[in-house]
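> Right after this note come the structures.
Quick note: the coordinates plus some simple rules give every number you see, no bench work behind them. Not measured: the values here are computed from a predicted model. Cβ atoms are built from the backbone, for glycine too; each structure is taken alone.
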Structure 1
C-alpha cells in the first residue's frame, strides 16, 4: 500500500494501515463543525438547525471497536482529555449531540460504525387530549430528528467526497492538535 492511501486516526493522513471507518470521520466532523463553524446548517427553503456536542464522547483505538476512553459531564469536548485522546491516535466511537430547530431541542447519541441512533430525547409534547394528535406529533418529532441527522450526514458526505477534503482534514488535524485552524 502506498503512503498516499494510508490513513491515520484523524482523517486524511498517513500513519497506519487501517483506514478509519467513515463514522469516525463523521463524528469528528460534527465536533469540529460545532466548535469552529458553530454547528449550524442553513438550508434553502428550510428552517436552519444547529448542533453541539452534549455530554458524552467515547474514543477507541484505530482498528478496534472496543471503547478505551469515555468522557462525560458538562462540555466534555472542551476538555484537554478530549484533545489528548485525539492526539494519542484514538478516534471517536460515540458522540452525544444536542440539536435545536426553531424552539425544539433534541438530544441523541450516535453510536458505532453504523451511526446508530440511541438515547433519543425529543422535545416535550405540546398536544394533549386526542391520542391520534399526540401520536402524530411524536411521529413528526421522530421524523425531524432523523431528518436532521441525515442532513448532517449528507453535508459531511458532500465535503468528504469533495476535492477540498484533504485541506479540510488538515484543518481538522490542526484543530485537534490544538494548533488552531
Structure 2
C-alpha cells in the first residue's frame, strides 16, 4: 500500500470518526481525543493531516466535490452537469444532512470557492472571477435549498428547476474532457 493510499485511508478514518461523533453531539463538544479514539488513530496522525475539526469536515466536502467535478466536462449539457452534481451528493445524503444539522454546510461553500476556480482552464480577469463566483453561489444556494427539504427532490428534477432560472444559452464553465 503506497504512502498516498495510507494517508487517504487515515484521513477517511478521521472523517468517519467525526461523523459518528456528530450523531451524538455538537462539534464544539467533540474533542480531538474523541475523534482519534473513534477513528482508531493517534493524535499525531490527526494533526499531520488536519489543523482542526472544521478542516476534517472540509475534507469530506472536498472529496465529494472532487467526485462531482470528475464527471463534468466540456460538451455536457447544463442540465446533465447540475443533475450529475446533485446525484453525486445524494449518495451521501445522511452525512450531508448531519453536517447541515450542525451548521457546517458553509464549509462546502469554502471548498467550492477554493476548488472550482482551480479546475477550470486558466483565464484571467475580473469577468472570469465574477462568472465563477456567480456560478458557485447559484449551485451552493440550490444545494442549501435541497438540504432544507431533506434532499427529497430527485436530482434530475432539482436540476430541471434550476435550469428555469438560467439564461437560455447558459453553458457552465467546465473542464476539458480527460482522456
Structure 3
C-alpha cells in the first residue's frame, strides 16, 4: 500500500517537472523556437484553434520563425493573434508566408524574464512540496487505521522526502540552465 502512495507521488512530481519544462519553453530567449507560438490561438472560422493547426510553423534561422498558412484567408487572423499575444512580436507577411523576426532581448527584459523563470520554479517547488505533504498525510491515515507500523511510516516518509529532494534538485538545474540561456547575448 505504501508503494502505491510513493509511486503515485513520484508520478505527480514528474508531471510537475514536465509542466515546468513546458512553461520554461515558452519563455523567449532571443533564439527562434517553434514552441514559442504553441500557446497562441487563432480565430479561424469562428473558433479558436492553435496556431499550428492553421499552418506549418518553422524556424528560418536563429532569429526568425516562419508560418506557412494553409488557407490564405487565415493570414490576417494569424497576424492579429501574434500581435495580440504577450510575446511582443511583429509578423511580416510575404504572400502566404508569415515571417516573425525575434528582436534581441535588452538587459532589462532579460532580468524580467529571469524573475518570471524564478517564479515558475517556485510554483513547481510548492507543487512538489504539496505532493509530499499529501503522501505523508496518507501515511498518517494508515497509521491511524493501524494498517502500517510506525517504522514503516518512517521509512515511507524518508523515501518520499528523498523523492522530493531529487525533484527539487532537478528544478534547480533546469532554472540554472534557463537563466544562463537567458543571459547569453
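> Between structures 1, 2, 3, where is Kirkwood radius over Cα pairs in Å, for residues 68-147 alone highest?
Values: 1: 14.8; 2: 13.6; 3: 17.2.
For this comparison of Kirkwood radius over Cα pairs in Å, for residues 68-147 alone, the top structure is 3.
> Follow-up question, since we're still on this one. Where does the value 1.1 come from, among 1, 2, 3, when distance in nm of label points 7 Å out along Cα→Cβ at positions 36 and 164 is the thing being computed? Before the final figure, lay out each step's value.
Values: 1: 1.1; 2: 5.2; 3: 3.9.
Only one of 1, 2, 3 returns 1.1 for distance in nm of label points 7 Å out along Cα→Cβ at positions 36 and 164, namely 1.
> To which of 1, 2, 3 does the computed value 17.5, 53 (Rg and Dmax of the Cα atoms in Å) belong? Intermediate results must be reported in sequence, preceding the final value.
Values: 1: 17.4, 64; 2: 17.5, 53; 3: 22.2, 72.
Checking each candidate, the match is 2.
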